[in-house]
1. Which structure, out of I, II, was mean count of other Cβ atoms within 10 Å over residues 30-37 derived from, given a value of 12.9?
2. Which one of I, II has FRET efficiency 1/(1 + (r/R0)^6) of positions 6 and 126 (r between Cβ atoms, R0 = 35 Å, to 0.05), as calculated from the coordinates, equal to 0.60?
3. Comparing mean count of other Cβ atoms within 10 Å over residues 198-205 across structures I, II, which is largest?
4. To test your reading of the models, identify which of I, II gives 1.14 for Cα Rg over 2.2 N^0.38 Å when calculated.
Structure I
Amino acid sequence: MKKFIAYIPAGYPDLLTTQKILESLNGLGIKGVEIGVPFSDPIADGPVIQRAHKVALDNGTNLKKILAMLEKIEVDYELYVMSYLNPIVNYPEGREVLIERLLEVKIKGLVIPDLPLREVKNVKLKFPVIPFVAPNTRDEELANIDEIDAPFVYYISRYGVTGEKDSIPFLNHLKKVKLFVSSPVFVGFGISKKEQVENILKIADGVIVGSTLVKLIEQGYEKITEKVKELTDFDSD
């Protein structure tokens, strides 16, 4: 399985398009897809994903509708939900029903950008959470990650918000993180080129790509498939 996770914002430009994109990624051998839940104040996201969130919100997309859409598909990769904390803790039918729904549609974990690493255990979601690690994450926090038993660790490759960049700083810190945690470490934020993917995979367990895929959605879901193929043209385990 290729060490690649795609980020796809749900409901941009509509949920039917999202469904087609998810189905088109079947057979590419990727590890998974993070399905973005639109939120009115996506503080960790750059302008490309912010715009996608606004369009999705304007057409009425919410977590409940996203889960209903996921019931209609069968995919050969893992599914993760990327959502800010508010839509999760304020799910209309309550948190227990949400957990049941997540299990029904085979979600493997929650990616929550505004949930600090130190607070993951305190929130008590009773569902696997993918912790974020940044270049300024302290050693004592890294030492606690294995207690979370996360499907993987999301390493933020730069300060700031999501968006395409040329360089990948903090590779030395990434090496340090790999020594601290036993969960797979996937690197995201700013990855858009095959050369970046290849450099990251010399150290990390995988990559996460978002903004560069989101920019292609308006050109048709086939463009997403082409870009994923380009970025995953490497040997898999």
Structure II
Amino acid sequence: MGMCENCHAGCCRSYAIPIIGADVIRLERESNLTFWEFACRWADPQGEIAGNYAPHFHFQDEPSTPFVICLKQVESKTLPGTQCCQFLQEGTPVTEQPLGVSRCGMYQGRPSACRVFPTKYDVENELPILHTIPQYGREEQNPAYKLCPRQWAKEDVDPIAVAHELMIARYEVGFFNRIAAAWNRSPKPWEKFPAFLRDVYANRISTQQEMEQAAEAAPQTIRLYQVDQPQKKTA
């Protein structure tokens, strides 16, 4: 576990954690919960939650409000007056650990944003880069929202695993951005979002025959779940 071994999970308490479509499908499989039990939409007019990671979605009831799809947060059971991710398994505060030691209760199915923390992808050099971690995850300097005890070092991160996770996250975020663009062209009710999402991912895999038939029927149309490929030039 390294840096996280004796942590009270300040990151799981501080941040609204954005989730992308692949995270939703994975969480439904791993948790046996429905979308409505773990996901919410978070208004993000300033773009602070989305950052350079998650896309914004618009919905019929609030068409002018940009939302990010996030994990739900709940009231902390061990640190009253604060919040945390609903999947966080909170440890009891003790003298040696006044904030307790907490663990992710959905580690195998955790979202991509959690998997790549605290790194980001250097597109130009295709290398992982470590973020500089602030002292607190929120402006409110509550001890619950205090982050890592020190800055992460290269030795704290598995160079193979993090590179793989960043590459997967980059692809899946790009795909989710395409989903958002399609949805936002004609925003629908929030209640219809999970069914729309499942339909997209259920149809993401296609056979060669289906692709050829689709190309013949509508050569200028690229289905949402089809990965864009550059056209080969012919002599």
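1. On the way: I: 25.4; II: 12.9.
Computed on structure II.
2. Details: I: 0.85; II: 0.60.
Label of the source structure: II.
3. Numbers: I: 17.1; II: 13.6.
Largest calculated value belongs to I.
4. Of the options listed, only II reproduces it.
A short reminder: the numbers here are calculations on the coordinates, not readings from a lab. Here the structure is a predicted model, which means the values were calculated and not measured. Cβ atoms are built from the backbone, for glycine too; each structure is taken alone.
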